Structure I
Amino acid sequence: MQKGEFLYEGKAKRVYRTEDPTCYIVEYKDTATAFDGLKKEDLANKGVLNNNIAALFFAMLQNEGIPTHFVKKLSEREMLVRALQIIPVEVIVRNIVAGSLAKRLGLPEGAPLKSTVLEFNLKNDALHDPMLNQYHIQALELATARELARMEELALRVNELLRGFLEKRDIILVDFKLEFGRFGGEILLGDEISPDTCRFWDAGSGEKLDKDRFRRDLGGVTDAYAEVLRRLLEVK
């Protein structure tokens, strides 16, 4: 499969057409960004690490019956995906208090939630991805009630599968962001699952193994990503 027309460049990825109109090639960049792009830096091999991590997660989820846009890994930096019509709603799945939830509600970071929390954000950098609820989503015609229910169902199932998978590798899944899209009348999981879009904590030490190391100037960003990949490849 060859790269065709360049379609889009985001903060962490580039997207290209292919000779198959139903498939795109996603190229993972080394750029790290935070705070709506106000903080930005190139980190050697970050794109390679995220591509490999995302491919492993997508393959595992598909084996468990989750429909995703992932087709196959093409190279260390590229994957072939189905050409989704992206729904402009980010689904945030939270198991433990961290990040913006701690700030908004004045809760201590690290406090376990009594039950999993789902949040929705409009996918719009210019507006800083404002929070939405189900009524906004339907009133703005971003997704139908049926599509939203399917997104919620898939998000909760993905959370269940990822938590179990990561627990075996001594990683706590704190929270993560998902994006979905339409393809052939179905809702598919899209975008990526990586330390850029998830909060991963070491189960023993609580050490952060995700993009918070970049956001908070903790250093060792790619070392942490490499550690996540190493553990995902372990057979236990």
Structure II
Amino acid sequence: MIRMGELLAEGKGKRIYATNDPGQVVVYFKDEAMAWQGLKRGRILGKGEVNNAVCRHIYELLERQGVKTHFIRQMNARQSLIRKVEIIPITVKVRNRAAGSLAQRLGLPTGTPLEEPVVELNLKDESLGSPLVNMTHIKALKLATEAEIRFITDTAVRINRILMDYMRDISVELIDFKLEFGRWEGEILLADEISADTSRFWDATTHEPMDIDRFRQDLGGAEQAYQELLRRMMGADRE
């Protein structure tokens, strides 16, 4: 039986706890929300439960498609059991439309479709502003090998194809999303989370955000948007 231990780490939307199994940890999803490097803080009621369920739905979908992840099982409404991986300190962003920092950097109107997905690599270090990095930076800093980064970027593009097809069926546009990967027993696994905290999901009809941008931009209705995203996923699972 898995027993929770000490708190190992805490981030914007999650806490990570040790367990009596050194190879497994428990992730606890919080309702707290942050934006703009922590300058804006608040709560989205029920967000933790929604993100936990959304992550389970997405990771089980990806596992069925042959993408290996750190996910083991959902334990309760807010907690899931995951493999304890060694996180590679690179954040992968996959973008299908211009939004956020990409729209600002390239001078494109928000929502502009991109001819092909844009894959960006960022150093996982908020104290430095999570700067963009390329293969030469990563090799110079000895963060990962060229083969590992190639595998990670190829897997990110594959995940994008899977999620684009899935979201299209539930009338959701996948604008962009963030991924992290970790090493585990000689393999690289998809880690962290894919949720409305780390992705941009738009309603395919209204093009209204169904994600953390509702909190960032003071659009209101964040709780309802998160719940609606989960409702559509659960409906797809029943079909």
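No lab work stands behind these numbers, since they all come straight from the coordinates. Bear in mind that the values here come from a model prediction, so they are computed numbers and not experimental data. Cβ atoms are built from the backbone, for glycine too; each structure is taken alone.
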Legend entry - Comparison of I, II by distance in nm of label points 7 Å out along Cα→Cβ at positions 8 and 152 - largest value held by: I
Inset, instruction - Identify which of structures I, II gives the largest calculated value of distance in nm of label points 7 Å out along Cα→Cβ at positions 96 and 136. - result: II
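Looking at distance in nm of label points 7 Å out along Cα→Cβ at positions 88 and 200, point out which structure of I, II has the largest value.
The structure with the largest value is I.
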Legend entry - Highest-scoring label, criterion being distance in nm of label points 7 Å out along Cα→Cβ at positions 40 and 120, among I, II: I
